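Computed from the coordinates by the stated procedures, all read-outs in this text should not be read as laboratory data. Just so we're clear, the structure is a prediction, and the values are computed from it rather than from any experiment. Cβ atoms are built from the backbone, for glycine too; each structure is taken alone.
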Structure 1
Amino acid sequence: MKTVDDYNFSGQKALIRVDFNVPLDDQFSVTDDTRIRAALPTINKILKDGGAVILMSHLGRPKEGPADKYSLKHVVDHLSKLLGRPVAFAPDCIGDDAKNASNNLKPGEVLLLENLRFYKEEEKGDVEFAKKLSANGTFYVNDAFGTAHRAHASTAVIAQFFPQNKCFGYVMSGELASVDKVLNNSEKPFTAIMGGAKVSDKILILEQLINKADNIIIGGGMAFTFVKAQGGNVGKSLVEEDKLQTALNILADAKSKGVNIYIPVDAVVADSFSNDAKTQTVDINNIPDGWMGLDIGPETEKIFSDVIAFSKTILWNGPMGVFEMSSFEHGTKKVAMAIASATEGTAFSLIGGGDSVAAINKYELAEKVSYVSTGGGALLEYIESGSLPGVDAIGK
């Protein structure tokens, strides 16, 4: 795997695909700069070598071309403060203005190009568009793991215009190394924790994990499909009726391969989807009619925490309940704390997926786990298929 550590960027103009798709408030201020901070080590390495840096990214989902609310100009001041140096901005990502701004950069200078998705050609993976983008630099660095699963012009197509001068940044190499450690070099026991709303979103990853993991913990809304498939009464909890047989197949497959699957035994249920709803804790197989499960119960928390405590490798994707509501966050918080505790005791933990990352950050545990993935969808697809367009373009 070629990374920025394998090159000296002195005199190079490094065109870096970063993931600056960050949330902005009503005043267009960055409210979560996790993805920007993640890219800083790659940027600083190239600058320290004596190279110039040209950054390209997308922001949001603009549908009809350029729109002020999706302009990356809103990120410039925040990025400048984090880098401790001024960042120039090009009001386009291709064309003469962008090319001239890139060509005129001196060593140690940084330029941010305008939103790639202002052009539909970006998401279409258009070769001509990728070629125009490539004119902005002499060396291509992909450091946007969060978009590596998409065959877009800036992630999967552009690399062909840099046959020798291309590599991964630290975000990409760190993500790939962490996933490889979990899937292919995991210390046993390996526990995968799967949460979230739907079984359908996790079928492929569960099928892969059954071949890798010793334990699979299932929580969140998807657990109720498993409960109902086995004959439990789940009230009006979220259930995918068309996935009941799929759930049974997953359970049978796991049993045949000696993999332990842990499903909640109790649940915190509510009479409505509201933080102020009436709640009670019940056996998960006997949820009263008209009530819905919104979190795992205390008995389940203990079972899950005990499994996590004895694990040496941990993968977590998806919350245990509706953790955005304070009444139903306890299970997710308990699991997060158990992972942090196991990590302190020498386990390797990989946190992946937007909601899991949000939970780890909410409970201020990011520094107490081994690795927090910046790309939820990309991480899942990489686990499912073993490859990503943005990775294959550079080569492992």
Structure 2
Amino acid sequence: MTMKSSYLFAILIFALVFGSLNFYIGWHLWVILRAWVPSSLGWVYWAIFWLVALSYIIGRAGSTVLPGRLGTHLTVLGSYWLACMYYLVIILLLVDLIGFLDHRLGFLPEPLTNPHLAAAGVTLLTLGILVYGSWNAHHPRITEYSLEIPKKAGELSELRIVAASDVHLGPIVHNGRLRKMVEMVNSLEPDLVLLPGDIIDENIRPFLEQKMSETLRLLSPKYGTYAVLGNHEYMGGHVDETIRHLEEAGVKVLRDRWVLVADSFYVVGRDEVMSRYAGRRPRTPLSQILAGVDHTKPIIMIDHQPIDLDEADRVGIDLQVSGHTHLGQLFPNQLVTDRLFENDYGYSKKENLQVIVSCGYGTWGPPIRIGNTPEILYIKVKFTGS
């Protein structure tokens, strides 16, 4: 199978699954609504339903051709629908399963078998989840870690690192949210700021239109701000332009290279693994990236995805900071991320390697978080080498 045919096959599978799940929801809603709506208006209902269901796809795909801010409005509407769809499918499947078992066993009291009561319960539960999840997504916290690196770092005895991964700047995580992030970061008076990828959510237009580079330029760490690219920067297809604008905003983007900071410690930036699908070579071995590094000094690496940890430990990385997982973003997706990654959230240690994975500051798709809280990392590092 050629790459083009594989791509078309993947689109077809996605369309079938996405369409089937939305039809399942739409059919349940119509069963309830047709008690009050004439059957002749069914086509109006389905037209509105599919417009909402497809609004995210229409808004993202048509962002360059739709008039005014229509594309942005459709994207925002569709983002909320994605979360609504996710939880409606779960809730409706449970309701249908309970209904099926009750039909066989008859264990529910009669009031609970009323379809309108069930519909009201499903609606209120879904709205409650969306309201809480939206509030939660807009109230980030500061998560603190304290650790030691048993190496000497010049004249430094400690280092205050602040990291914000997966900001996803775009039409949903807008300049106001970025300004709040910058204020939170600066309030911690960091020595070093790290941005471990997915800074921009694919489309760079909102970043430019809202002049977000001016906001990023307000970051004021003592030793600078360093970043790596994430999968979403590659998915957007504007990698070089993205790097240029981030650099203009005072953010140093590291792609498979290192810098020696204050003649005391190294910051290594590893390019996103997705770069292999964007025309670059296979992932450069860390041993090659670290050529010329003095391993007696602390080595801090940012890598968007928390992968290849054995390799990082083997070549002598002291601390790796990653993101990408969002800790699933929507419960119970963390059951999946826990299986996909050796460490999908928080602190872990492998021999001499210490790893911290953030669930991220922003959101992808739905501006909603359930089962996790957006965060900024505050990492206090003590150098204990003699």
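Of note:
- Structure responsible for -13500, with helix-only ellipticity at 222 nm (-39500 (n - 2.57) for each DSSP H run of 4 or more, over all residues; to 500) calculated and labels 1, 2 on offer: 2
- Source structure (of 1, 2) for distance in nm of label points 7 Å out along Cα→Cβ at positions 129 and 337, computed value 4.8: 1
- Value 69, 43, 37, calculated as Cα extents along the principal axes in Å, assigned to which of 1, 2: 1
- Structure from which 0.65 was derived, FRET efficiency 1/(1 + (r/R0)^6) of positions 33 and 225 (r between Cβ atoms, R0 = 41 Å, to 0.05), options 1, 2: 1
- Given 8, 27, 27, 18, 15, 3, 1 for P(r) over Cα pairs in 10 Å bins from 0, in percent, for residues 49-232 alone, calculated: source structure among 1, 2: 1
- Which entry (1, 2) yields the derived value 20 for relative contact order in percent (Cα under 8 Å, 6 or more apart): 2
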